[in-house]
Structure I
Amino acid sequence: MRSSGASIDTEVLVIGSGAGGAATASTLAAGGRDVTVVEEGPWIDPDAVEPFSLEEMATKYRHRGLAAALGNPAIAFAEGRCVGGSTEINSGLYHRLPETLAESWGKEYAIDEFNARTLDTYAQRIEAELTVSRLPGAPPPSSALLERGATKLGWQAVEYERVFRYDAAGRGVKQTMTRTLLPRAMKAGAKVIPNCRVRRLVRRDGRVIAVRGRRTVNGATEDLTIRADHVFVCAGAIQTPALLQRSGIRAGIGSGLKVHPMIKIAARFPHPLDHGGVPMQVITEFGPNLSIGGSASRRGQIAMALADATSDYRHALEDWEHVSVYYAAIRSEGRGRVVAVPGLRAPVVTYRLTEGDMSRLARGLVHLGEVLLASGATELYPSVADGPIVRGPEGLAAWWDAVTRNRTNLMTVHLTSSVRMGEDRSRTGADSFGRVWGIENLRVGDASLVPDAPGVNPQGTIMAIAARNSDQFLSAT
């Protein structure tokens with residue numbers, strides 16, 4: 001059912017409600033601005049579905065979690081499509097941007113007021129608002145195994161902080177945007193409109209004068225026009241450049257996509273493991289270009305990881321409670337593109353890995369195998385087609401030749417850099433504070449702005465940048 005169109009007027013429109021959009025809306029609403037947030041997906045209570053379940057994938061993920069950057073090899077990726085964005089579906093791991101990267105990016109891309117001290121100031125604010133903390137008690141077995149293996153090998157490992165609030169009994173609740181910044185923005189007067197897909201931005205004389213979208217209310221669909229004095233696009237590293245391109249904005253948009261390619265192992269142990277969360281331990285011995293950690297390991301994720309190996313995994317799947325999934329992730333030298341194609345609802349995403357990337361992935365897989373065997377694993381199933389099942393250190397050498405473009409199955413959950421910021425117009429799509437070149441009242445405020453892959457979970461970096469840019473906006477307008 002479709003009804004006639006509606007229209008809304010607002011001072012500031014924020015498109016997207018994930019980490020960047022929520023931080024932007026919260027900051028601007030607290031600053032006294034009239035803020036409206038639109039989100040393509042629904043508002044789903046954080047406790048309504050089981051984390052990392054198939055139901056969560058069906059209700060909160062874009063394309064039900066089935067998306068990929070085309071290339072050789074292709075890289076599967078996941079995006080949130082609900083109020084709160086990917087903060088509703090991720091593991092909640094949190095890390096500040098490494099100081100060396102903040103300084104080097106500031107110089108390389110000529111980003112004003114972009115340095116470790118400035119970003120740390122905003123990170124402290126975000127951490128206080130989200131109660132970023134470490135696990136108050138002993139780590140679960142799946143996490144402790146990584147620490148044990150790293151200790152045996154003499155490798156450096158750390159426990160990542162998480163955006164979790166813990167009670168006196170040690171029970172944790174993930175502080176997603178629907179639990180934190182969005183309610184705060186609404187308390188300050190912001191309005192959130194779910195189930196509203198923005199189709200394009202309407203421009204005139206170097207400004208966005210309106211936004212055209214379509215929303216669903218009580219089963220009825222209607223066209224929606226939103227007129228705003230200022231527009232912040234915070235739809236993520238894929239959807240933000242796609243929207244800008246659909247609106248005829250292409251210079252520096254969508255051409256610099258960066259990801260953290262991940263290669264995985266489904267590891268079988270002689271004892272049962274926990275499967276409720278994601279390990280907090282991360283091996284940083286080979287950082288910042290290679291990190292090793294744990295993934296979601298419900299039965300469905302284990303089945304997919306075992307299937308990536310294409311070997312005979314029936315016995316391991318039957319024994320799934322003894323299996324957990326771990327990854328090695330790299331900072332990629334390659335890059336990708338996001339292209340909005342007329343007639344297609346979803347953009348085309350491509351990514352090309354370099355030969356150096358493939359070598360680092362092979363090295364990462366071998367190191368991951370080493371630490372899992374050291375931690376007590378009895379069988380390792382790599383995410384490589386026909387990859388040899390390894391049961392001891394002597395079998396790891398075969399993986400070096402197995403990691404080829406035609407056999408390797410990769411995925412990522414970290415996507416950045418598709419609308420880079422900085423003062424070098426030849427390499428960026430927005431200025432140092434996210435204003436899109438040539439459009440006076442249009443800004444970007446999400447992972448798209450991050451100039452390169454950070455080598456760590458980018459959520460903290462995204463939120464710090466969004467808060468920084470929002471403060472600059474408040475002071476300048």
Structure II
Amino acid sequence: MLKRFTALPLAILLTLSGTATALQADDASNRARALLRDVIAIKTIEGTNTTRIMADLIRDRLLAESHLTNTNITRVDHNDALSSLVVRYPGSNSGKKPMLLMAHMDVVPANRADWVKDPFVLTEQDGYFFGRGVEDNKTGVVMLVTSFITLSKQGFVPDRDLIMLLTADEETNAISTIDLLENHRDLVDGEFALNSDAGGGVLNEGNAVSYSVQASEKIYQSFHLTVKNRGGHSSVPRKDNAINTLARSLTNVSQYQFPVELNPVSMGFFKETANTEGGAIGTAMRQIAKDPKNETASRMVSKSNPYYNAVMRTTCIATELLAGHAENALPQSARATVNCRIVPTSNSNSVENTLKQLINDEDVVISRISPPTPSDPSPLRPDVMQALNTTLTEGWGLVTVIPTMSTGATDGLYFRNAGIPVYGVSGVFTEPGDSGAHGLDERVKVTSFMKALDHWESMIKKLTGTKP
């Protein structure tokens with residue numbers, strides 16, 4: 001279902017907008033700060049219809065502050081709970097296919113009792129923004145929306161249409177993305193896409209060290225390991241205890257390390273990261289890029305950083321447990337969730353077979369929770385890489401650009417499978433240890449946030465035929 005006019009209720013607008021209407025229209029940084037505050041306040045978590053509220057807020061902001069009209073903005077309602085927003089910024093009709101700009105509106109849940117600060121109230125303290133989504137991925141939403149408003153006020157006309165796509169459930173099932181590609185392809189069809197939900201830079205005490213451009217993703221696949229038996233009274237224990245059987249299986253899985261498997265993107269990652277890492281680790285990275293079967297080098301790199309280990313191989317880790325029904329009864333069932341992130345050169349069948357061999361117990365039933373969605377790496381486009389390098393140099397000085405394979409998953413994989421290359425170029429730089437995506441007290445440097453505004457404006461202009 002498509003919606004082009006659905007007014008946001010006045011009470012919600014008054015609550016969300018606050019003093020934002022008092023800001024000067026031409027102040028991009030204040031506009032972005034106000035929009036970030038407003039969208040952080042909307043709990044766009046699974047099981048609510050709040051992405052619809054956020055989509056309407058953004059639509060109304062675009063209508064009020066840019067030259068875009070309702071004919072340029074489409075809300076797509078995927079079901080009663082999920083809504084995406086598609087915004088088309090008209091170009092010069094040069095015949096080129098549009099450039100897509102992607103972000104997602106949903107966030108993972110955040111328990112107020114666990115956070116020092118309210119996760120759904122934007123807090124600025126000690127040079128940081130705090131709040132659920134300030135990194136993943138409401139900052140990306142704000143960057144794109146603010147860029148469209150700024151470019152519109154400048155009278156900028158790109159040499160192709162720009163399509164901003166704000167999806168509704170990247171953190172869960174990607175129903176919105178799949179629906180858009182399968183049933184509304186005309187709204188989101190493009191030559192290539194820039195994704196604000198991946199990539200980004202690394203800082204060392206405020207100085208830019210490196211920048212990752214995401215061009216590949218691991219395959220997301222979760223399995224249930226289930227053990228069932230007849231149970232009984234806990235005062236009469238037996239050897240066939242469902243929890244014990246499951247525990248042995250999880251121990252076997254945890255002690256196994258998948259072999260190193262590199263693709264062109266991850267190989268490029270280690271070649272470039274070797275230069276910034278330096279020392280023995282840098283040397284070992286060069287050896288891995290040359291010979292992935294070098295066990296001494298891969299062991300050294302794996303131990304140095306869990307992220308490096310995750311880039312070079314498939315990983316499987318237990319993430320959930322459900323077992324037993326009473327403290328005085330033998331468990332009749334025990335189930336664990338094992339989440340695997342599979343390198344693109346492998347597949348779910350191979351990983352499932354490995355799990356069966358590791359567990360080697362017919363009492364443990366292995367089942368897939370959902371079908372996998374593999375995607376091929378995107379070839380590094382020269383125009384994207386040139387625009388990125390120039391933009392980074394202008395904003396941060398000389399920065400090493402590193403092609404990256406995400407250990408997680410984004411909406412980008414569905415677009416890659418639809419024949420649209422995707423490049424994660426978020427524009428946000430973080431200090432080591434700052435990343436709080438999906439975690440407690442998620443934060444981003446205020447200076448990084450503000451400089452990312454320039455990053456996106458520059459990338460859009462450089463890739464659509466006009467220099468900033």
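Miscellaneous remarks
- For 35 (percent of Cα pairs over 35 Å apart, calculated) the corresponding structure among I, II: II
- Entry that produces 4.3 once distance in nm of label points 7 Å out along Cα→Cβ at positions 381 and 421 is calculated, selected from I, II: I
- Structure (I, II) behind the derived value -11500 of helix-only ellipticity at 222 nm (-39500 (n - 2.57) for each DSSP H run of 4 or more, over all residues; to 500): II
- When volume of the Cα convex hull per residue in Å³, for residues 125-316 alone is computed for each of I, II, the one that comes out at 229 is I.
Each value in this text was obtained by applying a stated rule to the coordinates, not by laboratory testing. Everything numeric in this text was worked out from a predicted model, so none of it was measured. Cβ atoms are built from the backbone, for glycine too; each structure is taken alone.
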